[in-house]
Structure 1
Amino acid sequence: MREGSFDFVVPTAIREDDEMKNIFLQAMEEQQKAYDVLADKLKEKHLETLLEQGMAKKKAEASAEKMAIEDARYVLPNACETKIVVTMNVRTLLHFFNVRCCNRAQWEIQHLAVEMLKLCKKTAPRLFHFAGPDCVNGPCGEGAMSCGKMKEVEAYFKNL
C-alpha cells in the first residue's frame with residue numbers, strides 16, 4: 001500500500017456525529033502521515049543495507065520498498081480497510097451465518113455475513129433456505145445474553 005492513502009471504515013456511531021467524525025478523520029490523516037514518514041525512512045535504510053550486501057540496484061529498490069511497507073503498516077489503525085479472500089464449504093458457511101448474522105455479533109462482521117447470506121440464498125436457495133442466526137431455527141445460541149428479538153430476527157431472515 002503505497003498509493004498515497006489507506007482506505008478505512010468509519011463506524012456508524014462516529015459517522016453520524018460531526019464532532020466525532022472530524023476527530024476520527026484527523027486521526028486517520030495523522031496515521032497516514034506517520035505511515036508515509038516511516039515507509040520512506042525504512043526504505044532508505046533497507047535500500048542502503050541491501051546495496052551494501054551486493055544486491056543489484058533495481059532488485060534492491062523493489063525489495064527495500066516491500067520491506068518498508070511491511071514494517072510501516074504496523075502504525076495503521078484497526079479502521080484500515082482490508083481485502084480478504086475466504087473459502088468455506090457449505091457446512092462452514094452455515095456455521096458462520098449462525099454466529100455472525102446474530103444481533104450480538106460485531107456490527108461490521110454481522111453486515112458482511114448478512115450480505116454474504118443474501119448472495120448464497122440467491123445462488124443456492126435450497127442449501128441456504130434455513131440459514132441465519134441460531135434463533136431462526138431453534139433456541140438462541142447466546143443463552144442469557146440473547147438480544148430478546150427472536151421473532152423479529154426470524155421474520156427478517158425468513159424473508160431475506
Structure 2
Amino acid sequence: MTESQSFGRFWLLIAAMVLACLPGIVFRVAGIHPEPVAAAMIFGLAILAAAFLLSWGAETAEMDISQGLALAIIAIIAVLPEYAIDFVLAWKAGADPAEAEKGLAIANMTGGNRLLIGVGWPIVFAIFFFRTRLKELVVDRQRSLELAFLSVATCLLYTSDAADE
C-alpha cells in the first residue's frame with residue numbers, strides 16, 4: 001500500500017466515524033425520540049464513534065503537546081457529562097431537601113466509577129490478551145503513580161459498596 005493510499009484510508013475512517021456520529025447529534029438537536037432499542041443503538045454507535053475520534057485526536061495532539069496533557073484533556077472531556085449530571089442533581093437537592101434524601105448524585109458518581117473499574121479496565125486487558133496472548137501485562141514504572149491512585153480508588157469504591165450492603 002502506498003503512502004497516499006494509506007493517507008486516504010485514514011481520512012476515510014475519520015469520515016466514517018463523523019458519519020456514525022451524525023444521527024445521534026441530529027436526533028438530539030431535533031428532539032427526535034426513537035423507540036428505546038433503536039435509540040440505544042443510534043446513540044451507542046454515536047458515542048463509540050465519538051470515542052474513536054477523541055482518541056485519534058489525542059494521539060495527534062501528542063505531536064504538539066505532552067502525552068500527559070493530551071490524556072488529561074481527554075479525561076476531562078470524558079468525565080464532564082458525569083459531573084454535569086452530578087451538578088444538576090446537587091442543585092436540585094439544595095433547592096428541595098426531599099431530593100437530597102434520594103442520594104441520586106452519589107449513586108450517579110459511584111455508578112460511573114463502577115462501570116470504569118468493573119468494565120473498562122477488564123476490557124483493556126481482554127483486548128491486550130487477545131492481541132498478544134500474553135497473560136501478564138507489564139506496565140512502565142512511569143505509570144506507577146497513576147496505578148497506585150487507581151488501586152486506592154478501586155479499594156475505596158468496593159469498600160464503600162460493601163459497607164452499604
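FYI, it's all coordinate maths here, none of it is from the lab. This one's a predicted model, so the numbers in the text were calculated from it and none came from an experiment. Cβ atoms are built from the backbone, for glycine too; each structure is taken alone.
Brief remarks on what is shown
- Parent structure of the calculated result -19500, given that helix-only ellipticity at 222 nm (-39500 (n - 2.57) for each DSSP H run of 4 or more, over all residues; to 500) is the read-out and 1, 2 the choices: 1
- Comparison of 1, 2 by relative contact order in percent (Cα under 8 Å, 6 or more apart) - largest value held by: 1
- With volume of the Cα convex hull per residue in Å³ computed over the structures 1, 2, the top value is the one for 2, the highest of the group.
- Between structures 1, 2, the greatest calculated value of mean count of other Cβ atoms within 10 Å over residues 36-43 is seen in 1.
- Taking distance in nm of label points 7 Å out along Cα→Cβ at positions 20 and 44 as the criterion, the top structure among 1, 2 is 1, with the largest value.
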